[in-house]
Structure 1
Amino acid sequence: MARKLRVQYSGAVCHVLNRGDRREPIFKGREDYKVFLQTLGQACAKTGWQVHAYCLMPNHFHLVVETPRPNLVAGMKWFLGTYTGRFNRRHKLYGRLFSGRYKSLVVEGSGNGYLRTVCDSVHLNPARARLLRPRQKLRSYEWSSFPACLQNPRQR
């Protein structure tokens with residue numbers, strides 16, 4: 001049976017996520033998180049994407065991405081392939097890093113406050129996963145765009 005085609009169009013806003021193969025970590029240390037974000041920045045420069053929110057968890061990631069051109073598929077192929085190659089070289093590994101295809105959910109009704117709701121949901125992941133100590137503030141989670149949103153509330 002053929003795979004379902006991806007929905008992509010100019011101006012689409014998508015919640016994109018993927019998990020490590022066999023739920024294993026996709027980040028083994030601080031440097032991996034940094035390389036992931038650098039690679040994401042390069043993908044944005046190549047594709048014109050605008051990232052509204054992100055949250056990097058030890059074994060998966062969430063992105064809320066707006067695509068000015070219908071290029072989510074090509075951009076994600078480059079992004080995930082490039083990060084996987086960099087990760088594997090750094091750790092002297094080979095093979096798959098991610099568990100199959102990434103998941104992409106179109107964020108419809110972005111003008112009605114739903115975009116903000118999706119971004120808030122992405123930012124809450126560290127708290128839901130209990131990665132924060134009791135009474136530790138969400139803004140202290142380093143691998144999320146939430147602290148930047150607090151500094152520039154107009155982005156939200």
Structure 2
Amino acid sequence: MVDELLIDTGADRDLLLRYLAGRDVPCPRCDYNLRDLVGDRCPECGDQLVIRVNMVEPRIAALIAGLVGLSAGVGLNGLLLIYAAFVMRGRGGMEMKFLTCNAVGFIVEGIALFAWLKTWRLIRRLSPPVRRRWAIGCWLLTAANLTYFTLTIQ
């Protein structure tokens with residue numbers, strides 16, 4: 001959606017150059033000082049520059065926290081499934097409980113992770129307290145997954 005708003009026109013380039021005239025602004029890629037730039041590319045790294053409106057607070061802390069929480073659960077179960085595939089051969093009932101527990105956790109947390117990523121923009125529009133509650137919910141799902149694993153595999 002934001003990319004649709006970025007229309008490359010001479011007016012945009014002129015606005016960028018006027019903004020940088022007499023102002024110390026670092027290049028977002030290499031931190032080169034763009035003061036008094038004469039083109040729309042950074043002289044140091046060569047990346048093209050655009051001027052755009054951005055939010056003061058990007059509001060992604062809760063989104064990242066939820067992403068990390070769900071990724072931790074998916075990663076744990078994925079690694080344990082790989083462990084089972086290579087190490088736990090021929091252990092009978094214990095192997096089946098281990099595989100089932102981790103497969104269920106992997107699928108549930110994987111679906112939650114996919115949904116989290118798919119609804120990222122919608123979650124970002126929620127109020128900060130609601131976003132925090134959703135992020136805490138992601139971590140609680142992972143904690144429940146770990147608890148289920150611990151109680152099942154004893």
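Values quoted throughout were computed directly from the atomic coordinates according to the rules given, and no laboratory measurement underlies them. Since we're looking at a predicted model, the values are computed, not measured. Cβ atoms are built from the backbone, for glycine too; each structure is taken alone.
Consider the structures 1, 2: one of them gives 2.7 for distance in nm of label points 7 Å out along Cα→Cβ at positions 26 and 138 as calculated from the coordinates. Say which.
Computed on structure 2.
Name the one structure among 1, 2 that relative contact order in percent (Cα under 8 Å, 6 or more apart) of 23 was derived from.
Clearly, the read-out refers to 2.
Who wins on FRET efficiency 1/(1 + (r/R0)^6) of positions 18 and 122 (r between Cβ atoms, R0 = 30 Å, to 0.05) among 1, 2, i.e. which is largest?
If we compare FRET efficiency 1/(1 + (r/R0)^6) of positions 18 and 122 (r between Cβ atoms, R0 = 30 Å, to 0.05) over 1, 2, the biggest value is for 1.
Hey, log10 I(q)/I(0) by the Debye sum over Cα atoms at q = 0.13, 0.14, 0.18, 0.21 Å⁻¹ derived from one of 1, 2 reads -0.61, -0.72, -1.19, -1.55; which structure?
1
Of the structures labelled 1, 2, which one yields -11500 when helix-only ellipticity at 222 nm (-39500 (n - 2.57) for each DSSP H run of 4 or more, over all residues; to 500) is computed from its coordinates?
It must be structure 1, since only it matches.
Which of 1, 2 yields 1.00 for FRET efficiency 1/(1 + (r/R0)^6) of positions 42 and 66 (r between Cβ atoms, R0 = 41 Å, to 0.05), as computed?
The structure behind it is 1.
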